[in-house]
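These are the structures, in structure tokens.
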Structure I
Amino acid sequence: MKLWLVRHAQPLIAAGVCYGSTDVAADAQATQQAALELAQILPPNLSMICSPLRRCQHLADCLQALRPDLLCATDARLAEMDFGCWEGQRWDAVPQADYARWLADFSRHRFGGRESVAELMQRVAGAWRDTQRMGVDAAWITHAGVIRAATLLASGVQQLERAAQWPREAPAFGGWCELPL
């Protein structure tokens, strides 16, 4: 089985702003372009699961308009990490001491006070297991953090010991990667 991990298109927010779980829209033209490209490569009758955030929902809607055979369900576990009080703030405005606390306990520290990487990993792992149980190829329309977590899960990593284990790479906006389920 195969899982396509699709990242939403470029969000309509200033560069350098933390927007994790903030429900911002994505660029409509870039979303349509990503949908056109995906419509050509995704197999028929693929099961799609989508983050509830509108930047992902819009991509799912555009893709379904092009490919009515692709049914889509929404799953809150595919939402991006919640950065709490840092949502909507510039990354360079976050005090270095807050970054240091997060890096010192990367997995368990709730950066911004809301959600830890361990909690993100746990909810993505639940979605991963449920997708595996479906027994068919699937696609997730989601966010970079969720894609990074899924990449770790695919390699057998269930929890992190240090920040250096967190993958640096993720698909570009509107891009995707494939993982074995």
Structure II
Amino acid sequence: MKNVNLKEKYQKEIIPKMKEIFGYRNNLMAPRIEKVIVNVGVGRLSQQASFNDKILPEVISAISTITGQKPQTAPAKKSIASFKIRTGQTVGLKVTLRGNRMYDFLDRLVKIVFPRVRDFRGIDIKNIDQGGNLSIGLKEYLVFPEISSETSRVDFGLQIVIVSNAEKREEAVELYKLIGIPFKK
């Protein structure tokens, strides 16, 4: 059996199946994934002494390796004394993936990353909101095969949001199931 990437699978298998289930008249009515957003919060790490010199570049390098794209920094909008955060201080990183990078990332997420997560029982179907967006949280980034656990000195989690253009939640659930995202039974 030939290894088919997710984009080809979507066009050749998922669109006809969605047309059959929901009775769409043409291919463009079928919902599709518009973008994948990967977020990393580094607010807690920013309290350490060598944050700007060592920790932040390592986190940026890890996210770049995972996604294939350099992350954008998210500065704090206002100072919060109890959290020791100042305005303009980097508190997060985000990457927005579209097109081929998005499909490649989703393919790796489903086929490689989820099986490597410890005690993974599937994603709760409640993680899909009314707009059809799926939110996934990973406690550690070391489940990605591109990252070596021996060389990484920083530990952080990341959030993945898969944004679809589905009009109804049921359409989005079916789309994610056909893509191969494992949901809890």
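For Rg and Dmax of the Cα atoms in Å, for residues 20-83 alone, the calculated result is 11.8, 36, so let me know which of I, II that is. The read-out was computed on structure I. For which of the structures I, II does the calculation of helix-only ellipticity at 222 nm (-39500 (n - 2.57) for each DSSP H run of 4 or more, over all residues; to 500) return -11500? Corresponding structure: I.
Matching task: 12, 34, 33, 19, 2 is the computed value of P(r) over Cα pairs in 10 Å bins from 0, in percent, for residues 76-171 alone. Pick the structure from I, II.
Details: I: 15, 47, 29, 8, 1; II: 12, 34, 33, 19, 2.
Derived from II, not from the others.
When relative contact order in percent (Cα under 8 Å, 6 or more apart) is computed across structures I, II, the figure 35 traces back to I. Could you figure out which one of I, II the value 22.5 for mean count of other Cβ atoms within 10 Å over residues 52-59 was computed from? For mean count of other Cβ atoms within 10 Å over residues 52-59, the value 22.5 is produced by structure I.
Identify which of structures I, II gives the largest calculated value of FRET efficiency 1/(1 + (r/R0)^6) of positions 12 and 100 (r between Cβ atoms, R0 = 30 Å, to 0.05). Walk me through the intermediate numbers first.
Values: I: 0.45; II: 1.00.
Biggest value here belongs to II.
I have 3.8 for distance in nm of label points 7 Å out along Cα→Cβ at positions 44 and 156, calculated from one of the structures I, II. Which structure is it? Going through each structure in turn, the value belongs to I.
I have 18.4, 59 for Rg and Dmax of the Cα atoms in Å, calculated from one of the structures I, II. Which structure is it? Mind dumping the intermediate values first?
On the way: I: 16.1, 50; II: 18.4, 59.
Clearly, the read-out refers to II.
Each reported figure results from applying straightforward, stated rules to the coordinates on display, with no laboratory input. Because the structure is predicted, anything quoted here is derived from the model rather than measured. Cβ atoms are built from the backbone, for glycine too; each structure is taken alone.
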